[in-house]
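Next up: the structures, one after another.
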Structure P
Amino acid sequence: MLNKDFALDAKSISKLASRGLPLEALKSQITESIDLFIELARAQGVNIIKNQGNFFFDTKYIEIKNAVFCIVDIETNGSKIEKHQIIEIAAVKVKNGIIIDSFESLVYAKEINPHISAITGIFAQDTKDAPELKTVMMEFKLFLDDAIFIAHDVKFDYNFISLSMQKIGLEPILNRALCSLALAERTIVSYRYALSYLNDTLTLNPNATHHRAMSDVMTTYGLFLLSMKSCEENLNNVEDLIKFSKTASRLKRPKFDPFLKEETEKQ
């Protein structure tokens, strides 16, 4: 998932992730030198390399076990970037299934809608001593680096964070992205794929507090591990995994909710 502000068109981006983009095709779409373009892309979280005359995302050649994935979740005080902001962000970096680093912060907010507070348990008073959005976004950008960005229904978190970066004067993020919901649909049979439902049925995070950032990150981490364990495809690299999560056939869902049946039988 590359930001719309990225210089290349969708077809070229697809080639960077698969068979490679020829030099002339790359040069025809950028205004700066090749070297500067690659440096700018790297600063925004994606590495482009040259191999046998063509250009590729380096994730085309990184084995899954050697890749660094960053599982992210945010809580916001609304869905519109023009009016709202991130009020909490959390992330863990994962390599070969092991958490190697973590990031967590509340974000100062003057106001939080009572409806949002009812959902998250976060009130404006809770954020009074928290750092400002600019500080948190700058620190998170350094933490994220060039890791593969993972979130449950990734589009919202990715885009809101990228737009928040621009809101404070930074460039948008370009990191390669993976949706844990889409991956789960192709590796785990479930009646529903909402994170709370998956946790209820699969006990991914026994101590979950839904709609708190780090709690949801840890639930998504458990889901990611289970998806990778359940995946039967021969995936050689990160780009294979991303493609699989987008294009493989979704598993057939049960016609009825087996979890509801189990709960009824217990009563």
Structure Q
Amino acid sequence: MDFDFSFFLVVASLLTGLVWGGWALYLKLQPQSLRPEPILVEYARSFFPVIFFVLLLRAFLVEPFRIPSASMMPTLLIGDFILVNKFTYGIRLPVLNQKIIEMNEPKRGDIVVFRFPKDPSVNYIKRVIGLPGDRIGYFNKQIFVNGKPVKSTPLAEYRGAGQGANATGAILLTEDLESVNHDILIHQGQASREGEFSVPAGQYFVMGDNRDNSNDSRYWGTAPEANLVGKAFFIWMNFDWALGGFPVDFSRIGTSLK
């Protein structure tokens, strides 16, 4: 059980609901009571609908996240605020993370948020490269899926900005991952782990788009299906003090992710 924000929303919903419901029951059992509504009940009646709505929205529909690192550049930048679809991979109970309704399964190329297997209190965001049963190879900065190389096409030299300025000089490429075309960064001369990896049943091999600056499945293994939080689909804000001048990059707001 993870004692995260969802846990506190559940507790707050229960407490305010019990206080408000208890008072309503008292009035029903004591219809002649002239006692004024206690201030605690007044607060519970006001806050319960709001807290419960936020709980339902965050647990079953969408959840906001902020991107803290450069591992998914150039797709996601440091300071991006994203929305994650919580139901596309199945409906899970908050806090318990127990799936109660089966939905879709992750596809190759999906950008997923998941609870880091080494520390489930931490959320990671990566791109799905390998599905259950796949063999994933990474050699000379090239991905191989079941022995076949994934096509990538160099575009230009990347120029970063803000907190991502140190990525300037990397090679920007477009990668074709089963009809999901997306951009990646490669840093020539910078080493990263290579090898071939087998993806067990119920697991996913994930990598960052910033291939030489990503702590991903090459280093710690695969992400279990049970750890999935949802699929990232939308950038609703970007805020980076290192941009200089005004810290909001309006060009990124409203960007759909792929």
For which of P, Q does mean count of other Cβ atoms within 10 Å over residues 41-48, calculated from the coordinates, equal 16.5? Q
Can you say which of P, Q returns -11500 when helix-only ellipticity at 222 nm (-39500 (n - 2.57) for each DSSP H run of 4 or more, over all residues; to 500) is computed? P
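Identify the structure, out of P, Q, from whose coordinates distance in nm of label points 7 Å out along Cα→Cβ at positions 185 and 201 was calculated to give 3.9. Don't skip to the answer; put the middle values down first.
Numbers: P: 1.4; Q: 3.9.
Answer for the origin of the read-out: Q.
All of the numbers you see were taken from the coordinates with simple rules; none came from a lab. As the structure is a computational prediction, the values presented were derived from the model and not from experiment. Cβ atoms are built from the backbone, for glycine too; each structure is taken alone.
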